[in-house]
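No lab work stands behind these numbers, since they all come straight from the coordinates. Here the structure is a predicted model, which is why all the values come from computation and not from measurement. Cβ atoms are built from the backbone, for glycine too; each structure is taken alone.
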Structure 1
Amino acid sequence: MGTRKRHFCRQCDYEATVSGGDDVGMAAATTTIHCHNCEEISDVVTTNEPWLATDKDWVPIDYHCNRSEGHQVELWVGPGACPKCSNTMEVDLTSTIDWD
């Protein structure tokens with residue numbers, strides 16, 4: 001089962017509910033990306049074979065922005081830089097959402 005939490009920036013009020021890195025559910029594995037074109041962070045599916053992601057040496061290599069495969073993206077691990085203003089984002093530990 002995967003987990004998402006609200007990540008927020010006090011500087012510019014941007015927020016996103018994401019896993020904050022690699023995560024695994026029953027039907028898929030995800031990772032969090034920063035899309036430089038959209039100036040957003042989001043979780044994207046990296047494989048529909050989640051058992052692959054349980055290997056400690058597994059690294060997601062097939063990921064892209066859900067809006068366009070041509071967008072410039074990079075892996076994002078929270079709490080990381082805000083995609084809008086680069087301030088360090090904070091994590092709201094009371095806002096956990098489990099997903100499967």
Structure 2
Amino acid sequence: MTDALTIAASALQAQQINLGVIANNVANAETPGYKPQQTTFIPMNPGIAAGPVIASADASVDIGSELVNLILAKSAYAAAAKIVSASNEMTHTLLNSI
């Protein structure tokens with residue numbers, strides 16, 4: 001169960017960084033010369049990590065793409081939070097049966 005929590009915690013941290021990058025892109029959408037950034041993800045054993053934040057090849061921020069990225073990040077964050085919740089329930093059930 002610790003592996004599940006480790007994986008979920010790493011996913012939560014990676015998506016938190018990703019949400020910050022998306023928010024930064026939206027906040028600077030109208031800033032002249034601003035190039036959007038994107039988060040890279042690095043698979044770990046176990047889990048995932050947010051790698052370097054790189055500048056996108058796009059010349060400007062596409063709000064539609066950023067909203068899609070936001071929805072994907074939200075779904076990934078919610079899935080990782082559900083893993084933490086399920087692991088907590090399993091631990092609670094196990095401890096109650098002892």
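Tell me which structure, out of 1, 2, gives 2, 13, 19, 19, 14, 11, 8, 6, 4, 2, 1, 1, 0 once P(r) over Cα pairs in 5 Å bins from 0, in percent is calculated. It would help to have the intermediate numbers written out before the result.
Working: 1: 3, 14, 24, 23, 19, 12, 4, 1; 2: 2, 13, 19, 19, 14, 11, 8, 6, 4, 2, 1, 1, 0.
The read-out comes from structure 2.
So helix-only ellipticity at 222 nm (-39500 (n - 2.57) for each DSSP H run of 4 or more, over all residues; to 500), computed for just one structure, reads 0; which one of 1, 2 is that?
Computing helix-only ellipticity at 222 nm (-39500 (n - 2.57) for each DSSP H run of 4 or more, over all residues; to 500) on every structure in 1, 2 gives 0 only for 1.
Quick one: FRET efficiency 1/(1 + (r/R0)^6) of positions 47 and 87 (r between Cβ atoms, R0 = 25 Å, to 0.05) came out at 0.20 when computed from one of 1, 2, so which one is it?
Numbers: 1: 0.20; 2: 0.95.
Structure of origin is 1.
When Rg and Dmax of the Cα atoms in Å, for residues 23-78 alone is calculated, the result is 11.3, 31; to which of the structures 1, 2 does this value belong? Walk me through the intermediate numbers first.
Values: 1: 11.3, 31; 2: 12.7, 41.
Of the structures listed, the value fits 1.
Work out the source of 12.4 here, i.e. which of 1, 2 gives that when mean count of other Cβ atoms within 10 Å over residues 39-46 is computed.
Here the read-out was taken from 2.
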